[in-house]
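Laboratory data are not the source of any read-out in this text; all were calculated from the coordinates shown. Quick caveat: nothing in here was measured; it's all calculated off a predicted structure. Cβ atoms are built from the backbone, for glycine too; each structure is taken alone.
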Structure I
Amino acid sequence: MTITALENLARSGQLRREDPAQEEIDGLLRSGARRLQDAENTSLSLESRFDLAYNAAHALALGGLRWRGYRSDNRYIVFQVLPHTLSIANEKWRVLDQAHRKRNQSEYDGVFDIDAALVEAVIRVAREVETALRALGAVKE
């Protein structure tokens, strides 16, 4: 993990330093875990499962960023820094990048172009993010 990359983003204004708040990190993990569990429910619509999986991934990734002592108002950055916050491989966060683009298309353009393979991939990566966050010992639940 390279703290230097996070500091560089803070200097450029894309991140801001903020002391970690244990209650917030615990809440993000709880929210992410619940949403992931719901996203795995195949009786829900694909749209609902995608929303749940995407928002779970974001909550968990944000938990890692907050544990490192940073915050961002940009959802994309929260995913982009996963290699630096939770040692998630580049190809994994790129799945979340694809989901982010698809989310924006559906939210802002009304274009819902999601398939089951993407939903399953987002769930898998979000589970890896959850595991990495728990492995840090960052969560006190």
Structure II
Amino acid sequence: MPKPNIDNRDKTLISMIAGSTSDKEVYEKTEKVLKENNIKYDLQIISAHLDPEKLDEYIKNCESLIYIAIAGLSAALPGVIASKTDKPVIGVPVSAKLGGLDALLSIVQMPPRVPVACVGIDRGENAAYLAVRILNLLKK
């Protein structure tokens, strides 16, 4: 995969938010791809349910261009982020229960005007690859 054509590589381009440290196996896949592509990112563990004020504050002050939201179970995190920003949000469903189908359906069933891209269950690496492709569009 080609490297992103971004002028300022010192800037944090991607914010990765996981709902829980139990999602570590999935967000480590995402980190690996971002590191391989020299993409500066910020990783936060913030639950949309347990700490909504912290999430609101983070989104309000975030300068990243893309969010990757990793969540299992009800997987509200990607939709909550998308409801608070006009930046792209990529949701990664985690196979915590029901094989991850509950999380997958929660992420893809967004209402109008709250788009969330969704990759496969536990496919954190695909979220990173999609983010790289989005960043590549910035200089075309």
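So the values come out like this:
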{"quantity": "Value -11000, calculated as helix-only ellipticity at 222 nm (-39500 (n - 2.57) for each DSSP H run of 4 or more, over all residues; to 500), assigned to which of I, II", "calculated": "II"}
{"quantity": "At a computed 3.0 (distance in nm of label points 7 Å out along Cα→Cβ at positions 70 and 86), which of I, II", "calculated": "II"}
{"quantity": "Label whose coordinates, when Rg and Dmax of the Cα atoms in Å, for residues 38-77 alone is calculated, return 12.5, 38 (choices I, II)", "calculated": "I"}
{"quantity": "Comparison of I, II by Rg/Rh (Cα atoms, Kirkwood Rh), for residues 14-93 alone - largest value held by", "calculated": "I"}
{"quantity": "Among I, II, structure where mean count of other Cβ atoms within 10 Å over residues 46-53 as derived comes to 14.8", "calculated": "II"}
{"quantity": "Parent structure of the calculated result 31, given that relative contact order in percent (Cα under 8 Å, 6 or more apart) is the read-out and I, II the choices", "calculated": "I"}
{"quantity": "With distance in nm of label points 7 Å out along Cα→Cβ at positions 30 and 118 derived as 1.6, matching label from I, II", "calculated": "II"}
